[in-house]
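Enquirer: Below are structures written as structure tokens.
Just so it is clear, none of the values below were taken in a lab; they were calculated from the coordinates. None of the values given here were measured: they were computed from a predicted structure. Cβ atoms are built from the backbone, for glycine too; each structure is taken alone.
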Structure P
Amino acid sequence: MLSAKQGRAQQFTTKAARDKYLSDEIKSLKAYESTQQKRVRDLSTDVEGAKEHLAGVLERSQEQTQKNEERREKLRGMGEEVTALRARVDEMQEQRKWVN
């Protein structure tokens with residue numbers, strides 16, 4: 001402690017010089033704090049924007065998944081219809097053979 005006090009005493013020749021140094025340090029720290037607070041606000045805004053974007057992407061993804069499922073169902077139905085129609089055609093060809 002004593003050496004720290006001696007160091008400060010040697011650093012500043014007058015109380016006014018010490019007070020000016022401390023005042024400048026306080027101004028510098030306040031400016032840094034203000035800059036960091038602005039940065040935090042900006043980052044918070046960015047995070048909110050990213051969350052909104054993510055929500056939109058997730059919603060579109062869910063809609064696309066639903067559309068894909070609907071298409072799969074339609075394709076299954078069409079496949080079943082094609083199979084039934086082929087069976088009907090085969091049946092009708094067999095009937096035609098018997099008629100001729």
Structure Q
Amino acid sequence: MAILKTEKKQSGEIIIENLFHDSTSMLKTSYNFTTNQLYVTFVRGSVFGYTIPLNIYEAFKSADSQGVYLNAVIKKEYTASKIGDVPKELLTEIVNKLTTFKNPEV
């Protein structure tokens with residue numbers, strides 16, 4: 001799995017980094033540097049949150065496969081909370097965005 005694009009956004013003291021993945025299981029992950037929350041959006045629209053320290057997030061981000069790291073480390077050592085499901089329209093928007101990252105000329 002590869003990271004297709006990274007976006008970092010700041011609003012006041014809150015900094016969030018979004019990673020868009022070329023993966024069969026994950027579409028997007030978002031890390032909130034203020035709360036140490038990692039949010040994982042899966043291809044079927046489910047969103048799960050994990051409270052993880054920054055060093056674990058950095059290891060996740062730099063792993064050869066974020067999916068393998070998520071399963072081998074984060075899911076085993078940290079409790080997941082189901083945040084909810086992404087509405088179908090927003091899910092379609094994320095998938096379309098990923099397509100443009102993969103094929104910029106489209």
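Enquirer: Looking at structures P, Q, which one was helix-only ellipticity at 222 nm (-39500 (n - 2.57) for each DSSP H run of 4 or more, over all residues; to 500) calculated from, given that it came out as -7500?
Expert: Among P, Q, the structure yielding -7500 for helix-only ellipticity at 222 nm (-39500 (n - 2.57) for each DSSP H run of 4 or more, over all residues; to 500) is Q.
Enquirer: Which one of P, Q has FRET efficiency 1/(1 + (r/R0)^6) of positions 21 and 69 (r between Cβ atoms, R0 = 25 Å, to 0.05), as calculated from the coordinates, equal to 0.00?
Expert: Attributed to the structure labelled P.
Enquirer: Could you figure out which one of P, Q the value 21, 16, 15 for semi-axes √(5λ) of the Cα gyration tensor in Å was computed from?
Expert: Derived from the structure labelled Q.
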